[in-house]
Structure I
Amino acid sequence: MRAAILAANGPTDLRLDVGSATPATVMHALRKVQALSLIEARALAEQLCGKGLSKTRVEMEILSVALRAAGAIVTTSLSGGV
């Protein structure tokens, strides 16, 4: 199902503004919306703090809501992938 959504709509990128949230804040927000271990949350937070994430629009909107609620400044955009 996810692959079909990506094929039909393309991926959406999520980027975190530099310095808008600490890695711990990002990890906490990620773990609120996804069942992640600390190691998985850290890896995802590092990716988000670096080049960003690219997934379905719904996945990125859910993450962006949690991150904004934690005080992070994030942007989402349609693209061909991060």
Structure II
Amino acid sequence: MNKSTLTLDVGANETLTATVLPATATDKTVQYSSGDVAIATVTPVQGKVTGVKAGSTTITATTVNGKTTTCAVTVTEPSGG
């Protein structure tokens, strides 16, 4: 995955990417999932993470053959106002 940790404000988003190796792999499909959708959601195919409420969770990317990688996500309340 392009990041091992990510910090987002509530309501903010960022897209994670996972690289499947070897480069010659025939199926490079990756499914993303959130450990706690109350903290952060993620689109299953695109990997777009959105902060829902303050807290911490893990986003997992899983390849078609079961290999996984994770990103620790911390969601914070936006500062200012």
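Out of I, II, choose the structure whose coordinates give distance in nm of label points 7 Å out along Cα→Cβ at positions 3 and 19 equal to 1.8 when calculated. Answer by label: II. Each of I, II could give relative contact order in percent (Cα under 8 Å, 6 or more apart), but the derived value 37 comes from II. Given -16000 as the derived value for helix-only ellipticity at 222 nm (-39500 (n - 2.57) for each DSSP H run of 4 or more, over all residues; to 500), which of the supplied structures I, II does it correspond to? This value belongs to structure I. State the single structure among I, II that was used to calculate mean count of other Cβ atoms within 10 Å over residues 11-18, giving 17.8. Source structure for this number: I.
Computed from the coordinates by the stated procedures, all read-outs in this text should not be read as laboratory data. Everything numeric here is computed off the predicted structure, so don't read it as measured data. Cβ atoms are built from the backbone, for glycine too; each structure is taken alone.
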